[in-house]
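Multiple structures follow.
Just so it is clear, none of the values below were taken in a lab; they were calculated from the coordinates. Predicted, not measured: the structure shown is a model, and the values here were computed from it. Cβ atoms are built from the backbone, for glycine too; each structure is taken alone.
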Structure P
Amino acid sequence: MFRGFSFVPADTKIDFVRLRTISWVVSALLTVVPLFLVWSVGLNFGIDFQGGTLIEIKTKESTADLASIRSRINALNIGEVQIQEFGAPDNVLIRIAAQPTEQEQQASIGKVKQALGEGVEYRRVEVVGPTISNELIAGGTVAVVVAMLGILIYVWFRFEWQFAVAAIASLIHDVTGTIGVYALLQLEFNLSSIAAILTIIGYSLNDKVVIFDRIRENLRKYRRMPLVELLNLSINETLSRTTLTHVTTFLAMLPFLIVGGEAIYGFALAMCWGIVIGAYSSIFVAAPLQLILGVKRDAFTKSGESTRAGAAARV
């Protein structure tokens with residue numbers, strides 16, 4: 001009888017925790033370097049956060065003459081304009097800086113259409129004012145911060161404060177690493193990027209909770225096992241589930257990255273990177289951090305759980 005294929009052997013005994021010194025150096029770089037890139041290079045904010053007008057056109061020629069389009073639009077004197085090929089050689093994306101008033105913003109669109117004439121097809125025209133863009137920046141920041149605080153509270157009550165701190169530290173590592181990709185490759189950072197970051201946070205947390213739950217079970221089961229061995233055991237016991245989940249999700253996202261087009265390229269790349277870095281942080285960051293934070297075995301005994309349950313009930 002066919003029993004299926006075991007992606008990770010059941011008796012796997014990889015000493016992940018032994019590599020913690022190396023992994024912590026790598027994690028520190030994945031946290032600090034992206035922040036340096038954001039400070040030195042900056043993010044390529046999309047129209048959602050920068051404000052202005054975005055016009056996507058398709059030319060009748062098989063290859064758009066970007067130089068001609070740029071010279072005609074620059075002659076309008078409507079402020080900073082960015083023109084780039086978008087996906088196909090005959091697709092062009094035009095970004096116009098935010099104008100002082102809404103009337104001037106609409107007028108700039110009319111000027112561009114008049115300058116380009118009838119030889120192009122307008123696929124989309126999006127306008128975002130400076131007030132709305134500031135609100136979107138604030139809303140996106142609040143969304144990420146609230147998600148982190150909610151995770152901190154949830155994991156604290158579900159496990160112990162050591163697990164909560166480890167979860168937040170590793171998730172911050174995932175978020176900064178993803179933002180670093182946007183800064184390094186100068187991908188457009190917009191509302192879909194915030195959606196990607198929040199998705200990565202939720203997906204990565206799910207994997208960490210699974211490992212934390214196995215660590216808690218093993219702390220109850222193996223009262224005298226050294227903590228390093230127990231952490232390795234817990235990671236290896238959940239390795240098959242972690243690997244299969246991340247590989248299948250990565251494979252599901254890969255077509256969007258390869259053939260999804262420019263419109264979702266940044267989102268798909270961030271998701272693929274987030275899946276990889278989330279798996280790494282669950283195994284090499286979140287679990288080994290328990291050695292530094294000093295997780296207590298007594299907290300998971302029956303008496304320890306009774307004390308916590310009574311405290312939660314009083315709250």
Structure Q
Amino acid sequence: MERLLSQEEIDSVFRGLKDQGRQEDPAKKAVPYDFRRPDRIAKDQLRAIHLLHDNFARNMASSLSAYLRAYVIVNLVSVEQLSYVEFTQCLPSPTCLVSLAMKPFDGNAVLELSPSLVFPVLEMLLGGTGRSSAKITREITEIEQVVLDGLYRIILHDLKQSWQSVTQIDFTIEARETEPQLLQILAPNEAVVAIGLEVRIGENTGMLNIGVPSITIKMLRQKFDQQWSVRRTESTEEEQRHTLALIKPAIVQLDARLQGPTLSVEDLMRLEAGHVLAFDYSIDRPVNILINGTPKFRGQVVTTGRKKAFVIEEMYKVVE
């Protein structure tokens with residue numbers, strides 16, 4: 001028996017289809033874009049910056065150890081992109097903050113040294129041990145800032161040397177501040193690449209933070225690509241010595257073999273006592289010595305006492 005749908009039931013079906021079409025609207029899958037944030041830096045470029053400052057951390061640890069005459073460890077903790085206001089909000093207050101010019105590029109970078117490191121370093125530079133357990137949270141004085149100039153000189157020298165693999169940048173101090181909010185060198189929403197390093201000097205541990213404007217790093221994108229695309233065809237003497245030191249303990253297998261003709265299994269089964277096999281290998285013909293199955297030298301098998309030995313006469317040459 002056929003059933004007729006009422007107008008209300010028909011409208012209900014069409015409303016359901018309409019709602020279903022709205023749920024599958026591709027526009028709903030779009031990701032909201034925050035116009036307050038600039039374009040993100042590519043992940044491969046962030047990895048390159050990570051490797052660059054990892055090298056900077058090793059060089060600075062060596063330089064500060066010699067300068068302070070103390071055992072210094074520097075570890076790269078993080079490399080991330082933040083807005084300038086987020087970067088400054090992560091810094092302690094008061095702290096030791098400097099603005100760095102980046103000649104020949106426009107704009108300024110920021111370098112922050114944690115107070116938990118500044119005052120032990122000042123004590124060590126003035127003849128103390130730097131082991132005081134007292135926690136000092138005051139601002140540093142102008143005289144103390146002058147004493148720290150030698151420390152900054154070493155840090156900026158190593159930073160410049162690390163960036164030379166990408167481009168030449170001359171880092172110089174332009175301004176000093178103790179409150180992060182008062183160092184307004186960038187717009188609050190402008191992006192910076194924040195590099196965080198953990199510095200351990202004796203029993204004291206603190207952070208060294210560097211903020212580089214993202215716009216400057218974007219300008220160097222091509223130089224970063226050139227740096228990692230170029231492959232050196234020849235290794236340096238230092239790399240060769242390092243590689244040799246790594247492979248010296250390795251064990252290799254040496255074999256000296258007389259190469260002869262092949263023999264079928266049928267002929268092999270017919271062999272009896274008194275048969276003579278001709279190996280077609282003259283006494284004067286040199287024997288190959290194989291290292292892990294690869295021919296390397298030519299020479300002769302000899303005896304030394306009750307043992308067999310091998311006299312190397314020449315390098316093995318592959319006939320093309």
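Given that percent of Cα pairs over 24 Å apart, derived from a single structure, equals 63, which label among P, Q identifies that structure?
Answer by label: P.
Which of the displayed structures (P, Q) returns the greatest value of distance in nm of label points 7 Å out along Cα→Cβ at positions 189 and 253 on calculation?
Numbers: P: 1.8; Q: 6.8.
Checked P, Q; max of distance in nm of label points 7 Å out along Cα→Cβ at positions 189 and 253 sits with Q.
Who wins on relative contact order in percent (Cα under 8 Å, 6 or more apart) among P, Q, i.e. which is largest?
P
Thinking of P, Q, which structure, once mean count of other Cβ atoms within 10 Å over residues 109-116 is computed, gives back 21.6?
Label of the source structure: Q.
Which of P, Q yields -21500 for helix-only ellipticity at 222 nm (-39500 (n - 2.57) for each DSSP H run of 4 or more, over all residues; to 500), as computed?
Derived from P, not from the others.
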